[in-house]
Structure I
Amino acid sequence: MVCYTIPTAAAIAHYIMRRNIKGWKEDVYQSWLNLLLAGGAIFGVVDHLCNGELFLIGENVLLDLMLGVVITTVTVLIWDLLVIIDKKRYITPQTKQSG
């Protein structure tokens, strides 16, 4: 029931880090990650709110938190995949030969 707390904490932590780490401020990929984490957090909160479970704590809190870790990990892996696809999209055959 508290699985949304991990993605929410990750989104907040990343937002704060992005504002304070110089290289991340203008990085489009970090912006993507911030949006994906925020979207996951908002989805979790809205889902639990609609089901009337926003402030309920389940019988197995550790299992709920681990589900949040899985959700956050999958979000980061999807972001990784998007970054890889985007970077490969801009590699031309000429760049591959000289690199």
Structure II
Amino acid sequence: MGKYICQRPIHPGELIKEEIESRKLSQTKLATQTGISYKVLNDILNCRRPLTTPTALLIEAALGISAGLLMRMQLDCNMQQAQSDKSFMERLNRIRKYAAVL
């Protein structure tokens, strides 16, 4: 059986950014349309800020991109970020070791 290769998760901001660029929609116009501040939207589109559920729902209403899909993408990013945090993973392994003897 082949080895499973996991690609880098795609931040939902990357997908949203591609969509607004393909529609030739400005960030300012999308921010105004959704009521999201320009700074927050720009941070999301440039992968500097995580996408929240309410924001995903606003994006879905404006662009028709599934909020569920966007949130699953964000979850994948969050999981990868946690798993790449060495001190967190050491802590997790200590907990697992203690849990194994319970």
Quiz item: The value 44 for relative contact order in percent (Cα under 8 Å, 6 or more apart) was derived from one model only; which of I, II is it?
Solution: I
Quiz item: Comparing Cα Rg over 2.2 N^0.38 Å, for residues 13-60 alone across structures I, II, which is largest?
Solution: I
Exercise. Using helix-only ellipticity at 222 nm (-39500 (n - 2.57) for each DSSP H run of 4 or more, over all residues; to 500) as the calculated read-out, with -26000 as its value, let me know the right label among I, II.
Key: I
Quiz item: 0.30 is what came out when FRET efficiency 1/(1 + (r/R0)^6) of positions 37 and 85 (r between Cβ atoms, R0 = 25 Å, to 0.05) was calculated for one structure; which of I, II is it?
Solution: II
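Every read-out reported here was derived from the displayed coordinates using simple, explicitly stated rules and does not represent laboratory data. All values derive from a computational prediction rather than experimental measurement. Cβ atoms are built from the backbone, for glycine too; each structure is taken alone.
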